[in-house]
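Next up: the structures, one after another.
We did not get these values from a lab; they are worked out from the coordinates using the rules stated. The shown structure was predicted, so the numbers you read here are calculated from the model rather than taken from an experiment. Cβ atoms are built from the backbone, for glycine too; each structure is taken alone.
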Structure I
Amino acid sequence: MKTAIVFGATGGMGNALVEALVKRGISVIAFARSEHVLLEKQKNWGALAIPMVGDAMKQEDVKEAVRKADLIFHSINIPYQHWEPNLKIILSNILESCRIENKPFIYVDNIYSYGIQEHKTTESARKNPHTKKGKLRFKLLEQIEQSGVQYLVAHFPDFYGPNAGNTLLHFTFQQMLKKNTVFYVGDTSIQREFIYIKDGAEALVELSLREDSFGQTWNIPGAGTISGQEIAKIAGEYLKKEIRIKPIYKWMIQLVGLFDPFMREYAEMMYLNEKPVILDGSKYERLIGPIPRTPYKIGIKETLKQMKS
């Protein structure tokens, strides 16, 4: 029986990956910095999840962790303002340990490296990042491809779902639970793609258990597209109230960014709320099978239900 390690196990995608792996009867080493949070999460994960306290910025911690596992998942995410040089250091530490131990590497990535795309985006689309963060993610992908490590890269749209904090929709959902008038980042009428985080984890675990999926990049899309107005309608039906949704424009983000380092860094990503990147998952469905696709109506209600509890 394989043992997996999930770096960043207490984050949104990390938590979902641990749950998906445990559900399949796979032992998981849940790696994160906070012992307290790990122990709290383990109450839901069960006995197959083994907490491991460590810091991925420290090579020795990473080496010890990788040595104990057969599948290496990297789902660590950190605030934008700390991306440089920390993302490269973390990736280098994990890749080097995978190279030494000859372990397969599974990487959770976003859509930033694609840049602006005119059509539905396949894995073969030319990556044309034009933002600082997109260019950094592209360099990290090059580092993975040139590492000599057996790798698998998965691109996801923005996450939402239970325990998916620090996301665009989480920000809006928090307001919906408290108020009738809420803010939404971007034009509320534009169709955007989000993925229910549990669907993303299930799809990635399926890929990780197939040897022929390695050495490739995969797109894992959500259940179609949705507008902010449609999100508000679904949420209002569940919360039994009328929700008015208002857009947050780029100039507002820039203004807040004068005082908030995270928002200052986010401003350049506002293009995704004006000209969204929509992923094409036909490669996955052709070679692997159906992608889990929880309808937005169910996913949004499940998310709000968990946030209320």
Structure II
Amino acid sequence: MNGPWTIEMLARNGEVLHRYRAASLPVRIGRAYDNDFIVDDDYAAPHHAVLEAGPGGELLMRDLGTRNGLNHGRKRVQQVTLGGDTVVRMGHTSLRVRPADFPVPAELLDRTMHGWEGLLPGVAGVLLAGLVALLVTWLFDAQPFELLNYVLAPAAGIGAGLLWSSLWAFVNRLFGRHARLGRHLFIFGCGMAALVGFRLLAAVVAYAYSLEWLTRYGSHVAVATVAGIVYFHLATIQPALRRRLRVVCAGVALLASGLVLIVNQQRHGYVADELYMSVLLPPQLRASPDATVADYMGSVEAMRAELDAERARKADEEGN
């Protein structure tokens, strides 16, 4: 290992907090002001350790007889030979030493959408969350108009968005360099708008063209949308792992859809969701032709035959 050497102070997530370049050895480390590298750690001794060259030219860190000592690999050691990736803890301070010729990886391709970062995307996400909550309240409000409901609804939506996005921003800061709260708010707002927008559009199209499968299997689209929201949050935190994250989120979405099918089968005997209209729509939206009375009576007779057969089968099972 050839000098000069760079001493790095590390955070718990491995991020470098501080760097010091030493041109020559030995390098004294501790809390006292006469050290070459000063650590602000009450659990470090005034003169805690020294960096020096070993007999074979290797770089050593040696404990100077302190109370808390040096810890490497969860074990207390008197001295440790340092490689470029060796991390040594003294007190509550983690240190790593790298020589000038230590290889560094090539630069990463910048895939960050810088235009979707900061204040404006954050404000857009907050507004989307509030508007979606207001729209849902208006659609499902069957009581006389009360202004308080239309004030509390967007406030609740914005509060939920801030809470959800703040948790992701905290994780982002924990495992990355920045919180990126604006980006997480924007992801939440767009995700909620996509969820509600699809449910409304599917309900309208299903009602207009008698496409019942749009509502019977709409929960799977909701599962896929939630998986997409989580993916974009995770990709914001770790953009270098996007390919793996796509595979993981897709797998989780498939597993969740399978569970939905199982729950539907156990609940009412069909893998599809129960058919119902959560929002009443005007007859003018109907685009498919109306069925005749004869067609309706024929479908009722067919349904009656199925019910009679099912009733007879259950009666035979109970009799046996």
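Each of I, II could give FRET efficiency 1/(1 + (r/R0)^6) of positions 118 and 182 (r between Cβ atoms, R0 = 35 Å, to 0.05), but the derived value 0.65 comes from I.
Taking 14.0 as the value of Kirkwood radius over Cα pairs in Å, for residues 190-269 alone derived from one of the structures shown (I, II), identify that structure.
Details: I: 16.1; II: 14.0.
Of the structures listed, the value fits II.
Taking distance in nm of label points 7 Å out along Cα→Cβ at positions 14 and 166 as the measure, the highest value among I, II is held by II. When mean count of other Cβ atoms within 10 Å over residues 30-37 is calculated for each of structures I, II, structure I gives the greatest result. Between structures I, II, the calculation of volume of the Cα convex hull per residue in Å³, for residues 78-141 alone yields its largest number for II. Which of I, II yields 18 for relative contact order in percent (Cα under 8 Å, 6 or more apart), as computed? Going label by label, the one that fits is I. Computing helix-only ellipticity at 222 nm (-39500 (n - 2.57) for each DSSP H run of 4 or more, over all residues; to 500) gives -13000 for which of I, II? Label of the source structure: I. For the structures shown (I, II), Rg/Rh (Cα atoms, Kirkwood Rh) is largest in II. Upon calculation of distance in nm of label points 7 Å out along Cα→Cβ at positions 214 and 246 from the atomic coordinates, which of the structures I, II produces 5.3? It traces back to I.
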